[in-house]
Structure 1
Amino acid sequence: MSELMIEIASPGDRAADLRALEADYIRLGVPEIVFIDQSKKSIRILSLTNGEYAECIVSTGTVQFRCIEGLQLDAAWILNEPRPDSYETVTRLLASE
């Protein structure tokens, strides 16, 4: 089973399709589910804790994934165009250790 599922919504995705994916992942017991919606500028994170899913919606600031310890991303890197340079981003992440 996967520890983390990330779905990036496409402009043509219907809300019902995303709800169906969410239901499938929950039924499988995926510990962390992430939905990225660039058109809404939001990152929705569902984390399994004590048998229930807690929801967190991030649109600014830091995004942290429970199942990838120590990884912190700026929401703007994910939600905004143009994206930051990959090399520069990795260099910054490594320097913050």
Structure 2
Amino acid sequence: MWVALQDERIVGTVAAVPRVGSLYMRSMAVHPACRGAGCGRRLVEAVERHAAANGHESVVLSTTPFLHSAIALYERCGFRRTDAGPLDLGGTPLFTMQKILE
């Protein structure tokens, strides 16, 4: 788990768990007042560095289609949609995104 700090306060968080060949990024959140300041990108980059340092080939995440700002961030960071599941979580639609690490 990683946190983003601003003035010694936690303003963002993300967690990741290993899967076969990939690191699954989950539960990313950034305080609304801090969005757009690069906090989310730095959290994603921290996960990517950890994945690469630990031999993972990719980072994978699931998100909902209505989180437009988050999806745009993931796409700017190099993530692309895949056909992999899960496709819903308790009735909430989901899709999967992946970034292949180089």
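No value in this document is a laboratory result; all are computed from the given coordinates. Treat the numbers as computed from the prediction; the structure is a model and nothing was measured. Cβ atoms are built from the backbone, for glycine too; each structure is taken alone.
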For 15, 49, 31, 5, 0 (P(r) over Cα pairs in 10 Å bins from 0, in percent, calculated) the corresponding structure among 1, 2: 2
- prompt: Can you tell which of 1, 2 yields 1.5 when distance in nm of label points 7 Å out along Cα→Cβ at positions 26 and 66 is derived from it?
  reply: 1
- request: Compute distance in nm of label points 7 Å out along Cα→Cβ at positions 2 and 82 for each of 1, 2 and report the one that scores greatest.
  value: 1
